[in-house]
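What follows is calculated from the coordinates using simple rules that are stated; it is not laboratory data. It should be emphasised that the depicted structure is a prediction, and the values quoted were computed from it without experimental measurement. Cβ atoms are built from the backbone, for glycine too; each structure is taken alone.
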Structure 1
Amino acid sequence: MKGRVLDIGGNKIGKRGLFSPPKENIEFWEYLNIDQSTNPDYCCNADNIPLPDISIDTVIMTELLEYLPNPKKVMAEIYRVTKNGGNMLISVPFLNPLHGDYWIDRMRYTPVSLEEMANEKGFTVKKLEPMGSVGAVVYDILRAAFGYADKAGRHIKWGKLLDKSQRLFFLLDQIFESQKKYINTGYFFVIQKS
């Protein structure tokens, strides 16, 4: 990550997770989001980015591609605003329950579909890695199942037990590391505009 960074779908306010933007080699870190409550620099859809051509050094889009109604149009728009040699960092779920805004969770991507979409838009694939393995997949499914408790909250005790057994699932991931290519929670993808 360097220069002018555009974080598509990221939250300036109300961040989730532990990621903090790096400060070294960063000129500006800007956010594009359709949710005004996250205080984005650009409140709009990603298929019509209000920036000039070749103006962004790095684009980040984590856990968003699966929600987009027209991902190829978004990829073309990102290509337009990215400088030559600029990088795009993407993460997508694979074997994962419907999540987040589940009513618009549209798609799961395989490595082949990700590579084809990137190449079709003119990007070069620099890295494509699976995330998680058997343990992470099972954990995420159980976490989602226990997370949807009934009105009496009956699943809460199971959710707490699941949280206490995270090491078991981590161990399963290590045991089944060789299966990660086929059984995983998603993909981390780095592409570059040539």
Structure 2
Amino acid sequence: MSIQVETLPVGMLAVNCYLVWAPETRQALIIDPGDDPDEVAAAVRQAKLTPKGILLTHAHVDHIRGVAGVAAAFAVPVFVHADDRALYLSPDNALPPWVEAATGLPEPVATPPQLDGVTYTIVHTPGHTPGGVCYYFAESAMLFSGDTLFAGSIGRTDLPGGDFGTLMRSLKTRLASLPADTVVYPGHGPATRIGEEKESNPYLG
């Protein structure tokens, strides 16, 4: 079953929060509600969606500050890779003075939430953070890459837990082999395609 996507830039650092849903059922996943939980919840209701869970591409504070509000608004579970769990729950996970630490975060679940009739793959892509992942919806040819891959660039590796060599291995071994027509929805900035990045992005080509 193909999915539909709405992009909601949220917070001071303009994180791309994505609403991903199956049009037949209106069941939805919310990817990276980094901030502005009231606006995210309003967009969900306006689209008449039924959220089934929150998926996090990684646990940097700019991607998780809206989690508590959105999770509470819809009583849905939150999934983050086990290798980013400590970062997700850390009170030091902040970017002062711009972005304060997230508070009231729900305990993450071990099993990622699903949509009826929709399948996706969790692609572990460490490097930006140890538990960084991408969500690959093969049937819809869509990849939600978080801060692993951007249009023309990649995520930074100079923050705690980042490692350039690890990120390059993730890109070369796990993303470069995806079909060229795969649409990439990154954590910041415009969407792109795997084929375009292999041709023009020096880190993926």
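Thinking of 1, 2, which structure, once Cα extents along the principal axes in Å is computed, gives back 52, 39, 34? Traced to structure 1. Out of 1, 2, choose the structure whose coordinates give distance in nm of label points 7 Å out along Cα→Cβ at positions 76 and 140 equal to 3.0 when calculated. Only structure 1 yields this read-out.
1, 2: which one has helix-only ellipticity at 222 nm (-39500 (n - 2.57) for each DSSP H run of 4 or more, over all residues; to 500), as calculated, at -4500? That value comes from structure 2. Taking relative contact order in percent (Cα under 8 Å, 6 or more apart) as the criterion, the highest value among 1, 2 goes to 1. If mean count of other Cβ atoms within 10 Å over residues 12-19 comes out at 20.4 when worked out from the coordinates, which of 1, 2 was used? Structure 2 accounts for this read-out.
Looking across 1, 2, the calculation of mean count of other Cβ atoms within 10 Å over residues 60-67 that yields 27.2 traces back to 2.
From which structure (1, 2) was P(r) over Cα pairs in 5 Å bins from 0, in percent, for residues 4-99 alone calculated, if the value obtained is 3, 13, 23, 27, 21, 10, 3, 0? Derived from 1, not from the others.
Ranked by distance in nm of label points 7 Å out along Cα→Cβ at positions 52 and 180, structures 1, 2 are topped by 1, which has the highest value. For mean count of other Cβ atoms within 10 Å over residues 36-43, find whichever of 1, 2 sits highest and give me its label. The maximum falls on structure 2.
A value of 17.8 was derived for mean count of other Cβ atoms within 10 Å over residues 20-27; which structure in 1, 2 was it taken from? The structure behind it is 2.
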